[in-house]
Structure 1
Amino acid sequence: MKYIVVLADGMAGEPLKELGGKTTMEAARKPYMDSMAGVSELGMAYMVPKGMSPGSDTANLSVLGYDPKVYYSGRSPLEALSIGVPMKSTDVSFRCNLVTVSEEQKEYQEKVIIDHSSDEISTEDAKILLEDLKKGLKGEGYHFYAGTSYRHLLIWENGQLVELTPPHDILGKTIGGYLPKDEVLLEMMEKSYAILSQHPINKTRKANGLNPANSAWFWGAGTRPALDSFEEKTGLKGAMISAVDLLKGIAVGAGLTNILVPGANGGLDTNYEGKADAAVKALLRENYDFVYVHIEAPDEMGHQGSIQKKIKAIENIDGQIIGRIRERLDKSAEEYRMLVLPDHPTPIARRTHTMDPVPYLLFDSKKAVEGQSAYQENTANKTGTVWEDGYRLMEHLLSR
């Protein structure tokens, strides 16, 4: 038996008047998911425990079967694992986003956060900007590390856990009320604007109609994580396919193999088919028992507030990943179970994550059940099946 999780990050949402009261999942054309719904188990699952922030960190830990209340030590430490940063027990790490803030206000605290991803800046440009930040913000005990696109890392030796706000939670808001109270972190953020706003790369971006990456934004503080081995827990050899450092870091911590796919970038134009092909190859030719295929695009489009782009992301996942995986596994005659779900909703109108439960679809290639007409929020909710402890859904997937 082979096991596949297709994690469509942020795919779930809320009804939109622009879509006649439909969600983006309902409006998307997804023939593979909908056909599977007719013979699959559908239900709802709370992937974020009550009292915890609805981030992709806590939610993806849950999907993988790790109770966030036990295993979560912060978001950025998981990304540190991916980047290869050897954190000491006394280190505190922070996510360092390269964001876009408004430029017309004179005082930094009066600026408005416009874009948490700086138009999904390329990793190549971001690395150049981060190198100049490292030179301009050099301070004893503070170290910057380059990640992917807008997502980078700050390590504070002998640091303190500081409560900070994710930038995607305050899009369109004045930043003054959300800045760090720690004087050094605040000073570095203010200086980052002075350095980045005049940088040649950002001048070129503005000339080309792109948002400038004109400020660093610190958030997601945490300490060194310790996850149990996925293989020791389940007896399965597993792999992770993702373009996002957070998921790669979770994989490192859990002992999953990170499979890198050329052209996978975490955006709408990611290499969907390459991810599907890599998953099939891992399962059928490389003797993996379990593969976790993570796609960031629906979440990014939700943060951008783009209805049509989020629908497009869902349709791409349906045809280029789920359909492609199914066709190849069905031809192989290999028995498999596939779990399809988001980690959390990212509603278009809110442009951030919510605590609501997510719809899931559990398909068994050899065991059809009476399902629903389509896979979406309202049909999954109709079944009455609700997992209050979402991390237990993984055990359900693996227990045939």
Structure 2
Amino acid sequence: MSAPLSDITVVEIDNYMAAPSTGAILADLGARVIKVEPLGGDPMRGIGRPAKVDGPLKGYDFGFDVDNRGKLSIAVALDTAEGAELIHTLVREAQVFLCNLLPHRQARFGMDPETLKKVNPRIVHATLTGYGTNGPDALRPGYDVTAFFGRSGIYDAMRDGDDGEVPNARPAQGDHTAGLALLGGILAALRLAEQTGEAQVVETSLFESAIWTQANDFGTTAVDRAPVRRRARHQMLTPEANRYPCGDGKWVVLNQLGPGSFDKLCRALGTEVWQQDERFRDAKSRYDNMSTLVDQIDEILAKRSRDEWGVIFDEVGLIWGPVLTLDEVANDPQAEAIGMFPEIEHPKRGAYRSVRAPMRFDNADVRPRGPAPEVGQHTREVLRGAGLSDDEIEALQARGAIGGA
């Protein structure tokens, strides 16, 4: 089997998680991804939660590994003329330039689209920023909690009712969503470059990717510009589309819609009598008495565990899902069946599980291709491949233009 992007070279200048996640998937797809790091390394290195393991894997940076696996690392001081010229040398033979540099930093280092088009007239120049490369906030730094969740309205819309607190996102949820958006843009831009023989410029941002994830809401809100109602559990439109705690403290989410959905819920709960109750006889009555109905469902579900209720829900054909903890997901047989946690073999530390990109191919070699590199691990190898001699490489290192050689 061949890899879809085995003939593609990517030069990547970025940090943290959003744009690097795009590079990681490109590497999974077979691209040769050269990650350019500052001499001290990507600041994301070493700041993630350490895994609770002993042995050779203890202390390994698994968080950094997910977004940088399978890449080559070179350490370059971009603020030196020699460092910038080295990047241009690599870009001449690359198909994609991937970065998360803000526009003024791209221009400062000679990495902006117009400059790199002159270096390589067919380059795909891809940028991921917080808010976009134009407009009043083009120079504003952004992380996923600020640009993706906060500025986009996601945090506010997900509050539990009007008085609910602002929720808290887990690390890199917005980053990885935006990374997928940029991946799609890069793949389309590569096709355009092939068709036209011309360079392509593609970009996305955390902000616009977040707006797209809420397109169902914004399809209406963009027209009427009216606020969306935040519905607490006791204010939902229907009891069959809500979330509930069970007797073991674990939760379930129901999403049974359409005709007969309330009848199915009643069969699962053993409350067929509700169908003759004046308070619950039709959708409007149930909505008017939603708080009472939710309280009664809570009381019934408290009598069994989540997994016990799951068996019953399945028996009556109710559409539901368990609210799993992250460690439960890591052991979920469905996740195992679809290969969500493939193994990577580290040459020094041994095998460990990682997380695959959310796409599968029947007849292509798409997989994590190895661990994340050390800072500058491949500096000498990559520069030799670009035509530099050992003497030139050592001279660059002596002058502080490169590291890790």
Structure 3
Amino acid sequence: MALTDTAARPGADPKDNVFDVLRERGFIRQTTHEEEIRELLGREKIKFYIGFDPTADSLHVGHFMQIIIMMHMQRHGHTPVVLIGGGTGMIGDPSGRSDMRQLMTKETVAENCRRFEALFSRFIDFSDGRAIAVNNAEWLLDLNYVEFIRDIGRHFSVNKMLTAECFKQRMEQGLSFLEFNYMLMQSYDFLELYRKYDCRMQFGGDDQWSNILGGVDLIRRELGGRAYGMTFALLATSDGKKMGKTQKGALWLDANKTSPYEFFQYWRNVEDADVRTCLSMLTFLPMEEVEALSSLRDTEINRAKEILAYEVTRLVHGEDEAEKARDASRALFSGGADSDDIPTTVLPAERFAGAGVGLVDLIREAGLVQSNSEGFRAIEQGGLSVNDEKITDKKFVVTKELFRDDVILIKKGKKTFRRIRLG
């Protein structure tokens, strides 16, 4: 995907203050100094940072919203500092969690960092100093602990830290001393970036508010500097549920973990009430177009969902993959089954000779359900079809005769499809 393609897409007028753009699109939740931040972003081109801990080997859609924010800022001339948490990732952020993260080995953290770096370069333009990538392992892993708590720890009140939301919600279940250090480490990140790069602002999800305040305050106490923080809404559905979860888990940006087709289908099938939020936060479509599309009703809203799915898939996987996913989706919704982009399970032809394979066993093997009982329930509720024929018999058997050109299409509910091909 060429970065210039994204930059050339319609969007906010570059003459506008990016603060107003982010506010109009529904991103901004909390700011440390609202009017001062707005004035700063309109008057100067600054460096800002967002941190990403390498908790997995791929970025997911929650990260993508943060990337979109960096892209908006970069389009308006500001310089993103992409901070990869090779140091903080060794501990794990307790924010938004009810239990302690599984600790990763140094080798796993390093490999995840490498994968993150490769993915970021697809979205952010790092040429000619337009963005900076840095890993906090550079200054965190070799810290002298006594010096750290003497120089940095003295600025933090334990009483105040315990009032932070990220800690309060963990007090009943138990908060380890390891995790308690996380706020100090993230605050120290901001201090280091302020020193090294004159990075004056930190962005993060709304669950990062306490950590961001810690960094702003540390810079003031340690250096007498002026720093700023801003948090953004977490990507959630209209009823408050976290968005980006599928039957298989997270919605990944890596095509090897979530295929472009599956990625497209997720956005094609969002609830009507979530279309506006997704269009405004995950695409660069002008807000006039966002408002027009999200005002569509009944079957017309499907046009808005297809545009949403295409735009987000294009940004993540490129135009070619977005077009293929859209064509495959259209084939499915029109009853066709001839696209190579439909998720496919290949099984030996001899498996279906003679008595054949029980449908419930087949859909479990193909990943449409997690268990036989779930498969039986799908049939009982009338939510399973083979080649567009609804199945009502829980003992239904799939034989070779049901295949058309060595393929059958199984549909679960209104949104989940799987093609079985004879190998």
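When Rg and Dmax of the Cα atoms in Å, for residues 34-153 alone is calculated, the result is 18.6, 59; to which of the structures 1, 2, 3 does this value belong? Write down the numbers at each step before the final one.
Values: 1: 18.6, 59; 2: 16.8, 51; 3: 16.0, 44.
Only structure 1 yields this read-out.
On relative contact order in percent (Cα under 8 Å, 6 or more apart), which of the structures labelled 1, 2, 3 is highest? Max of relative contact order in percent (Cα under 8 Å, 6 or more apart): 1.
Say we calculate distance in nm of label points 7 Å out along Cα→Cβ at positions 162 and 266 for every structure; which of 1, 2, 3 gives the highest result?
Values: 1: 2.1; 2: 3.3; 3: 3.9.
The maximum falls on structure 3.
We did not get these values from a lab; they are worked out from the coordinates using the rules stated. Being a predicted model, the structure only gives us computed values, none of them experimental. Cβ atoms are built from the backbone, for glycine too; each structure is taken alone.
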